[in-house]
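J.: What follows is a group of structures, each given as C-alpha cells.
Coordinate-derived values only; no laboratory data. Just so you know, these numbers come straight off a predicted model, no measurement behind them. Cβ atoms are built from the backbone, for glycine too; each structure is taken alone.
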Structure 1
C-alpha cells in the first residue's frame with residue numbers, strides 16, 4: 001500500500017490487523033482488515049478518521065479477466081454524495097491507476113513518492 005496509495009503507511013497487514021495511512025503531515029484513516037481471502041478479496045473498515053470515513057468499508061474484489069487480474073473497488077458508507085465524495089471518487093481513480101502501474105511495472109505513484117501528491 002505504501003507503493004501505490006501513500007508512502008506513510010504502517011501497521012499490521014494481516015486479518016484483524018490495523019493499518020494507519022498518513023498523507024504528508026496529515027493524519028489519515030486507520031483501517032482494520034475485516035476480510036482477507038487470497039486471490040479473491042480484501043475488505044477494510046475505517047476505525048479512526050478525522051475526515052468522515054469512520055465505519056466506511058473499502059472493498060477490493062479480484063477475479064481473472066482475459067488472463068489478467070481485474071480489481072473491482074468500492075467505497076461504501078457515504079451519507080451523501082457531496083463535494084468531498086466527488087474528491088474522494090476522483091482520488092480513488094488516480095490511486096487505483098497507481099496500483100495498476102505498481103502491479104505491472106513495480107513502480108506506483110503513491111502520495112509522497114518523488115514529489116507526487
Structure 2
C-alpha cells in the first residue's frame with residue numbers, strides 16, 4: 001500500500017513538471033498552455049481555493065481538483081508533444097522545476113494583489 005502511494009506521488013510530481021514544461025513550450029496550443037500553467041501553479045501554490053484546515057473539503061480540493069486538472073490539461077496537449085515532454089519531465093530535477101514554478105506563483109500573486117490594490121485605489 002505504501003509503495004503504491006509513493007509510486008503515485010512520484011507520478012504526480014512528474015505530471016506537474018510535465019504540465020509546467022508544456023505551459024512554456026511554444027508548440028502547445030494556447031488553451032492547453034493556459035490550463036497547464038494554471039494547474040501546475042495551483043498544485044505548487046501554498047494557497048488553496050478551500051483551506052486545508054476545513055475538515056473534509058480542505059483536502060478534497062487537492063484530491064479531486066489537481067488530478068482532474070492534470071487529466072484535462074494532458075488531454076489538450078498533442079500526443080507527440082506530450083511524449084517528448086514526458087521524457088524531458090523525467091530528466092528534469094524536481095527541486096529546480098518546483099523552485100522556478102514557485103517563484104512564478106509568487107510573482108503572479110504579487111501581480112494579482114497589485115491589480116486589486118490599484119482597483120480599490122482607483123475607486124477612492
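J.: Have a look at 1, 2 and say which one yields 24 for relative contact order in percent (Cα under 8 Å, 6 or more apart), as calculated.
T.: 1
J.: Going by mean projected area of the Cα convex hull in nm², which of structures 1, 2 comes out largest?
T.: 2
J.: Suppose you compute distance in nm of label points 7 Å out along Cα→Cβ at positions 1 and 25 for every structure in 1, 2: which one lands on 3.7?
T.: Matching structure: 2.
J.: From 1, 2, which structure was distance in nm of label points 7 Å out along Cα→Cβ at positions 17 and 89 = 1.0 calculated on?
T.: The read-out comes from structure 2.
J.: So, one more: Given -28000 as the derived value for helix-only ellipticity at 222 nm (-39500 (n - 2.57) for each DSSP H run of 4 or more, over all residues; to 500), which of the supplied structures 1, 2 does it correspond to?
T.: Computing helix-only ellipticity at 222 nm (-39500 (n - 2.57) for each DSSP H run of 4 or more, over all residues; to 500) on every structure in 1, 2 gives -28000 only for 2.
J.: As an exercise: FRET efficiency 1/(1 + (r/R0)^6) of positions 33 and 57 (r between Cβ atoms, R0 = 25 Å, to 0.05), calculated from one structure in 1, 2, equals 0.25. Which structure is it?
T.: 2
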